[in-house]
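I've put the structures underneath this note.
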Structure P
Amino acid sequence: MPIEYKVDLERHLIISTAGNRLTKEEFMDYIQQITSYRQTGVFDQLVDLSAVQEVDLPTTKILQSFVKIATRADKPNYVSKLAIVATSDLIFGLSRAYAAYRDLENSSTTKVAILKSLDAAVLFLEYPTKLD
C-alpha cells in the first residue's frame, strides 16, 4: 500500500500514514509528491510508520537520495518540523539514519524527531489539539 497523506492547509501540516509494507519505490514516490506541497509554503509533517512490519532495506545511497530530494523543498530562513512515528526497532533505526543524514545536509532547515507514539509526535509538533 502506498503511503497515504492528507494536507491540512489551515495548520500547514502534512499527515502521512504507511501500511504494513513499505518499499523504496513507494517512499520515493511519496517524497516527490509531498515536495510539491512543501515548495508552495512551509509545512510541518507527521509521518506515521507505526503499522509498517516489512520494509525493503534501503542502502546508504538510497537514504541519502531521499534526503537530497526532501531537502530541496526546505525554505531558507524557515524551520519546519518532521515527526516520524516508528514503533518497531527496525523502522525506528532506519528513521534515525534518515534523520542523521538530514542533519548532515547543510541546506536542511527541517528539525526531525523520531518518536514512539502519535501523542509524542503531536507534542513535538506543538499542536494544541489532537489531530484528525
Structure Q
Amino acid sequence: MSPLEHAAWLTYDPVEGAVGYVEPEIISRSEGHIKYHRPDATPRCLPVVDAHSHGILPAFFSGTDERDDRTDDAKLAFVVGNLDKAEVTVTMRFIGFGLSLDLSEWAASILHNDPIANNSEMRAKNDH
C-alpha cells in the first residue's frame, strides 16, 4: 500500500528571525492527492515554504498546484515523490512577483549530493 500524501509549511517570524514548521489543516488526502489549508499570514508568521509529497508517484506540480500557486504570495514550493525508491524525486520552484523560477535541478542536485548544485542554471518565466 502506498503512503498517503503529506503536506507541511515552513513559516518565518521576522521579529525573532526564526523559522517554524506547520502541519496544515488537511481537508482531504489519499495515496494520489492532498488538499490542505495554507496557514494565515500574520506579522509574526509568514508562510514561505509550501511542501507536499506524492507518495510513490514521481514529483511534479499538478494542475491543482498550478492554480494554488497563482493565488499565494511569494513562496518556495516543492514536491517530493518516489518515496518507495532509494532515490526520491523532487521538483521545486520560487513563485512570486509574476515569476516562476524553476529550481528543480538545483534541488535534486543537493538532495542527491551532486556537484551541479554550484553550477545549475535557473530559469525564470513570466506567468502573466
Structure R
Amino acid sequence: DSTIRVWDPSTWLCHQTLRGHTGGVMTLAECNGQLVSGADNDIIKVWDPSTWTFLKTLSGHTDSVWALTECSGQLVSGAGDSTIKVWDPVTWICQQTLHGHTADVLALVECSGRLVSGSDDETIKVWGENT
C-alpha cells in the first residue's frame, strides 16, 4: 500500500503510518539519525524519526531501489538499474555511482569497513575505498 508503518515493540501496535511513496516500499535503513526508504519506482525518501515527517526525495536511480545501508557514514543505495549510489547524508546529494554489476543490486552491507554488494547477476562484490 506504499506506506511505512512504525510499530511499538512493547505492544506491537502500529504507532504511526508514513505516507508519501507512490510505489511499493522495498527497503529501509537508518542513516545519520534519519529513516531512509527505497521504493520500486526508483525513489528514495528521507524521514525525520523524531516527528515522522517527510524531509526529502532522492532521485537518481532508474529502476527499483532494492537495498539501502549506511557505510562509512554515508547512505548507499542499490537498485534494479545495476548501479550503487553513494549519498552525502547532510546534503543528500549523490557523491558517486558505482558500476560493476550486470543485474539488480539486491543486498548491501558494510563489513570490516568495506561495502559489500550482492546482485541478481549471481556475484558478490567487495568495494575498495577508492571505488
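Key figures for this structure:
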{"read-out": "Structure (P, Q, R) behind the derived value 37, 17, 11 of Cα extents along the principal axes in Å, for residues 16-55 alone", "value": "Q"}
{"read-out": "Comparison of P, Q, R - label where mean projected area of the Cα convex hull in nm² is highest", "value": "Q"}
{"read-out": "Per relative contact order in percent (Cα under 8 Å, 6 or more apart), the highest-valued of structures P, Q, R", "value": "P"}
{"read-out": "Which of P, Q, R yields -3500 [helix-only ellipticity at 222 nm (-39500 (n - 2.57) for each DSSP H run of 4 or more, over all residues; to 500), calculated]", "value": "Q"}
{"read-out": "Entry that produces 1.8 once distance in nm of label points 7 Å out along Cα→Cβ at positions 24 and 72 is calculated, selected from P, Q, R", "value": "P"}
{"read-out": "For 11.9 (mean count of other Cβ atoms within 10 Å over residues 48-55, calculated) the corresponding structure among P, Q, R", "value": "R"}
{"read-out": "When distance in nm of label points 7 Å out along Cα→Cβ at positions 40 and 112 is computed for each of P, Q, R, the largest belongs to", "value": "Q"}
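Every read-out reported here was derived from the displayed coordinates using simple, explicitly stated rules and does not represent laboratory data. All of these numbers come straight from a predicted model, not from anything done at the bench. Cβ atoms are built from the backbone, for glycine too; each structure is taken alone.
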